[in-house]
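Chemist: Have a look at these structures, which come just after this line.
No lab work stands behind these numbers, since they all come straight from the coordinates. Please read these numbers as outputs of a predicted model, since none were measured by experiment. Cβ atoms are built from the backbone, for glycine too; each structure is taken alone.
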Structure P
Amino acid sequence: MLLAAFPAALSKDVEAVSATLAGAGRAETSGSLVPLRLGGEAIVIPYRVYFAPPSRLDEAEVPSTRALIRACVFTRHHQGHVRQANVGQLLRATAPWVVPYVVQLLGEYVVEIAEAISLHARVLETPPYKTFASDNAEYIARTTDRAISYWNIGYRDRFPDMETYPALRMLRALTPRLRAI
């Protein structure tokens with residue numbers, strides 16, 4: 001199931017990571033995610049996964065590509081603190097296939113994750129992020145709509161000016177020509 005969530009060139013590494021997760025839970029691809037374009041390929045990332053999170057010992061034993069794949073998978077975890085714990089590794093990565101996993105977090109309800117991403121705001125101005133945003137304009141618009149909804153429902157008191165809400169600031173940095181929020 002995770003093979004569709006990554007470019008085909010990573011299939012052996014994704015299979016290896018999937019094997020380590022077998023029996024530790026399940027992945028679900030249902031939800032609001034749409035097929036995304038990444039380097040000319042269509043991918044569909046899971047909406048949520050229900051695998052047991054890896055221990056630090058496990059991470060130390062995994063080669064870097066596989067560690068990044070695992071981090072991507074766990075940014076889709078059903079528990080927000082697990083998603084937050086894994087996004088930092090992706091923000092330090094240069095592989096273009098980590099981008100959709102970071103961007104998806106900006107359209108979710110955990111403001112602390114958006115705040116963690118905002119500490120690395122410059123990464124959203126790099127070519128892999130700009131290309132992803134350009135190739136997936138509808139997805140970016142949908143993600144922005146979701147971020148606006150979460151701001152309106154849960155964070156309007158904390159961020160009275162919508163432009164200061166971290167997820168929306170990051171989406172604006174990603175796509176400066178995004179329609180006025």
Structure Q
Amino acid sequence: MSWIGPDFSGWEIAGGKADFQFSQGILTGEGASGGNAFLVSKKAFGDFELTCQVRIQPEGNSGIQIRSHYRGDGKVAGYQVEIDSSERAWSGGLYDEGRTGWIASLEGNEEARESFKVGEWNRYRIRCEGNQIRTWVNGVSCVNWNQAKDISGFIAFQVHGGGKTKVAWKDIEMQGIAK
């Protein structure tokens with residue numbers, strides 16, 4: 001099911017200020033100021049598989065929040081699948097936004113680090129089932145983590161603060177996992 005549209009029904013913006021737009025099936029986010037900005041689903045999700053195409057320009061940083069929550073101070077916290085245009089190339093890695101930091105970087109995983117192409121469309125696949133979170137970029141396995149404590153939460157599309165990020169998502173599909 002594709003579930004984002006131009007009026008952003010069922011979504012809200014949180015965090016810093018960024019320009020989010022949806023046109024011709026493509027969600028774009030650009031230039032966050034005042035900290036990271038997020039387009040947050042108003043609905044929580046537990047077990048699911050999310051697929052999409054992602055393109056980010058050089059110098060940008062972004063992510064897809066999964067099973068995330070608002071902290072007491074109103075900031076977004078939770079698991080984030082990284083979209084990284086830097087030389088470290090950790091796209092597809094798992095970060096814990098607003099809490100503990102890196103859970104699974106791609107340090108030492110050269111195949112995964114080389115799978116992401118900056119400035120081109122890249123296929124992301126994210127699967128959450130029970131306490132397991134798995135990620136793939138362009139068909140290459142990046143993360144297989146089995147210690148998730150948050151087993152449900154919202155989905156959000158992030159534009160990293162600093163004003164340099166220009167990111168786009170398309171073909172966003174989400175399916176629940178039958179038990």
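Chemist: Given a value of -1000 for helix-only ellipticity at 222 nm (-39500 (n - 2.57) for each DSSP H run of 4 or more, over all residues; to 500), point me to the structure among P, Q it was derived from.
Modeler: Values: P: -13500; Q: -1000.
Going label by label, the one that fits is Q.
Chemist: Which structure, out of P, Q, was distance in nm of label points 7 Å out along Cα→Cβ at positions 17 and 169 derived from, given a value of 2.9?
Modeler: Derived from the structure labelled P.
Chemist: Please state which of the structures P, Q yields 2.5 when distance in nm of label points 7 Å out along Cα→Cβ at positions 121 and 137 is computed from it. Let's see the in-between values first.
Modeler: Numbers: P: 2.5; Q: 1.8.
The value was obtained from structure P.
Chemist: Work out which structure the value 1.6 belongs to, where distance in nm of label points 7 Å out along Cα→Cβ at positions 73 and 153 was derived from one of P, Q. Provide the component values of the computation, followed by the final result.
Modeler: Values: P: 2.9; Q: 1.6.
For distance in nm of label points 7 Å out along Cα→Cβ at positions 73 and 153, the value 1.6 is produced by structure Q.
Chemist: Can you rank P, Q by mean count of other Cβ atoms within 10 Å over residues 65-72 and just name the one with the largest value? Display every interim value, and only then the final one.
Modeler: Numbers: P: 22.6; Q: 19.1.
Largest calculated value belongs to P.
Chemist: If you don't mind, there's one more thing I want to ask. Quick check on the output: 3.7 is distance in nm of label points 7 Å out along Cα→Cβ at positions 9 and 81, derived from one of P, Q. Which one produced it?
Modeler: This value belongs to structure P.
Chemist: Among P, Q, considering only relative contact order in percent (Cα under 8 Å, 6 or more apart), which has the greatest calculated value?
Modeler: Numbers: P: 17; Q: 34.
When relative contact order in percent (Cα under 8 Å, 6 or more apart) is computed for each of P, Q, structure Q gives the biggest number.
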